[in-house]
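Next come the structures, one after another.
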Structure P
């Protein structure tokens, strides 16, 4: 097993469809600018209510990745 060093960043994803889509949107977008993504942790979940119905989901994620040599 190699000795790795990891870093965590915090990002916020959103979706009008679901919490799962908000997570997937955030992870996919982070992957465009950060290499070696390894895991995520949902730290906050929020939403927007309009006329008594959920209209928007928002999640805050901590995403971990391996630093390159």
Structure Q
């Protein structure tokens, strides 16, 4: 699994950080998403998918192991 974040699209709502603070954080200067852990363990998979779904501007996406 590869987590992708689009900082240009991000509006800094922070829902990803609230959902999974071990993986996502926010830039101190502009509040946009920063990927704090690009290789979360398998137990975090459901929370990563929840972060993808709750992002109001679809700034987070996930690719599986074969690039999809």
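So the values come out like this:
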| read-out | value |
| --- | --- |
| Test item: Cα extents along the principal axes in Å, for residues 14-53 alone calculated as 41, 18, 12, pick one of P, Q | P |
| Structure from which 30, 10, 7 was derived, semi-axes √(5λ) of the Cα gyration tensor in Å, options P, Q | P |
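Where a number appears in this text, it was derived from the coordinates with a stated rule and is not lab data. Just so you know, these numbers come straight off a predicted model, no measurement behind them.
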